[in-house]
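J.: Next up: the structures, one after another.
Just so it is clear, none of the values below were taken in a lab; they were calculated from the coordinates. Note that the structure is a prediction, hence the values are computed from the model and not measured. Cβ atoms are built from the backbone, for glycine too; each structure is taken alone.
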Structure 1
């Protein structure tokens, strides 16, 4: 049964949504901060939390499961070598969402999705 199993569709089919979330989580792991819409950030947060939780236990099985959720071996290495040990004592809540306000083009709610206890400073956002 599908009772109470809801997911944000984000105006995409399943394959597109999985690729987008996988890409967002990979960039979040590598950069430790991304700017996106609020709906996408909430969807990516749940995937990122699961990936980091897997990184706390360094086994072959956990590495394979994380490799299914992120792109590239560098991201997998960072999850297990840096993020897993950094969040070993934390029981969850590895990410935070900071709201930025409305985007000018389509008035979508923009936000920053970042890792808690990240060495990235607040003012170091890349100018585009």
Structure 2
């Protein structure tokens, strides 16, 4: 059974790039345009991983991580921040909210897949 990953990014190009990498690796991909849209996409669905941007309109990545962590069904779902933000301060905010890992854009597809496979064995 394919594993499902929710990709959340306000950039359609970035969502497509990440989705292409995951599609080729056999994952089922859901997409969210921002944090609020991502919560609608989850809607009780089983997902093995969430990959989210940090900076997005409507609801950003940190707020999204907090909201996901507040939902019992997703308390332990790995959440990967995929963002241009690389400062220790931003990483700390992500970790404090409950993010599992951090990958900086532009990303290396092989490295992203390595991280995803470690989080979703």
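J.: Please compute relative contact order in percent (Cα under 8 Å, 6 or more apart) for structures 1, 2 and give me the label with the greatest value.
T.: Structure 1 comes out on top.
J.: Work out the source of 32, 31, 25 here, i.e. which of 1, 2 gives that when Cα extents along the principal axes in Å is computed.
T.: It was calculated from structure 2.
J.: Ranked on distance in nm of label points 7 Å out along Cα→Cβ at positions 48 and 72, which label among 1, 2 comes first with the largest value? All intermediate terms of the calculation are to be shown ahead of the outcome.
T.: On the way: 1: 1.6; 2: 2.5.
With respect to distance in nm of label points 7 Å out along Cα→Cβ at positions 48 and 72, the highest-scoring structure among 1, 2 is 2.
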